[in-house]
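Listed after this line are the structures, all set down as structure tokens.
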Structure I
Amino acid sequence: MKKLAIGLYVAVTVALLGWAFYQAIYAAPDEQTMHEVQRIFYYHVPSAMVAFLFFAISLAGCIGFLAFRRNRPDWAQVSDAWALAGAEVGVVFCTVVLITGPLWGRRAWGIWWTWDARLTTTLVLWLIYVSYLLLRRFAAGPQVQTLAAVLGIFGALDVPIVYMSNRWWRTQHPAPVFGGGPDSGIKDPAMLAAFGWNVLAWLAWGLLILALRYHVERQHQKYAAQEALDALEET
């Protein structure tokens, strides 16, 4: 039954990705100013939204690890696995944001990059979580998980700054599409549908990868704990 449910979820996710691609590339009309290049929007903005969600999951895991590490070690390890999985998937989507943004910017602004508040804070967010992953991958010792949790919480503090940056400061980045001024939002129903389908599709894909990565990390934790127990028995 579990395998059937997983297979069904994978099939639905693949179908959603295909349908979202059709909506973004073929069904949505050309934007009057940017024309075809505007279609990057259907991948850029959903990727940013989903990245924020997974960084929030990582934040919850980091807080959970610090809260449970002394009195509930099993819960702490579960939280740590969610923190690591959320950070990894969040970095993937944040990387998509940092790739698709300059592709659009080269056409719209004539340059690949500018040290604008939105772009800079997003790059800082990516660098912090890449540092988190490097720490988890290459550092060793009993305090690695604790240090990583603190770094993960620090990185999450940048998420609201990224979100609010083009509201707090004058930036070259476009004004907020949603929740901005009176004229913000997507007026064309076909464009709004393409955007919504891509948010749903990439969220489904991200959740699938998140669950897979969490499972792998939990297996790794159990294997490491068993190795430590075997080593202790041998001594």
Structure II
Amino acid sequence: MPDPEHFPEEIWGIEDPRITYVPELSKYAVAYTAYGHGGPGVALALTKDFIHFERYGVIMQPEDKDACLLPHRINGHWALIHRPASVTAANMWISYSEDMRNWGNHKLMLEARLGGWWDADRIGLSASPIETQQGWLVLYHGVKLNAAGAIYRLGLALFDLNSPDQCLKRGDEWVFGPEEPYERHGDVDNVIFPCGYTLLADGDTIHLYYGAADTSVAMATASVKELFEWLNKHS
């Protein structure tokens, strides 16, 4: 729950948690959006049981969101994917830290495209990256604005395992978008927005959990193998 008494930046609520298990700490890292008077910022908490949480507070000041901690250190440093926004841009960045509290070495990871693309207006991380032998497989959301409003859809990109700011492949089309009535009509129309998934015991099947039109929660299944086959053909 929000704790605005001790963390005033959470006064208007918390949302969009992305959960990563960190073997080195034997804990789960929860990166989430904290809403305060200054806008949305990235906050971090650690937990072992999802009952007791060690809050780090805001680690990326507003406006910033769509964050996730990678499950292990990269070249000795923790790595955080996040999405700072400005008047003109909302792109995916990655930053590094020795203690999870002080972050630097900020690098642009993926940019929203220009023109009539499905991901031309703004982008951001969806569910946590999937670590594979080929690299970090990332589902990201792209937002396209038109006369009827915004459409949220998902695309794929692959990043280097040891240098995750380096994009190896990026799909040229979206792979998952609002089609069903409960995805197209609700409190916010035409939105599918995942923050988490589970990978089944076969190491291939994904259960992707997502918000549909900001009204309900839905689940879709996918195959890591098929996602790679699609990305190899359409990047």
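Some observations on this one:
- Computed 37, 22, 14 for semi-axes √(5λ) of the Cα gyration tensor in Å - originating structure among I, II: I
- Structure with the greatest value (metric FRET efficiency 1/(1 + (r/R0)^6) of positions 121 and 161 (r between Cβ atoms, R0 = 25 Å, to 0.05), set I, II): I
- Set I, II, criterion relative contact order in percent (Cα under 8 Å, 6 or more apart): the highest-scoring structure is I.
- Which entry (I, II) yields the derived value -1500 for helix-only ellipticity at 222 nm (-39500 (n - 2.57) for each DSSP H run of 4 or more, over all residues; to 500): II
- FRET efficiency 1/(1 + (r/R0)^6) of positions 57 and 225 (r between Cβ atoms, R0 = 30 Å, to 0.05) - structure with the largest value, from I, II: I
Since every read-out is calculated from the coordinates, none of them should be taken as a lab result. As the structure is a prediction and not an experimental result, all values here were calculated from the model. Cβ atoms are built from the backbone, for glycine too; each structure is taken alone.
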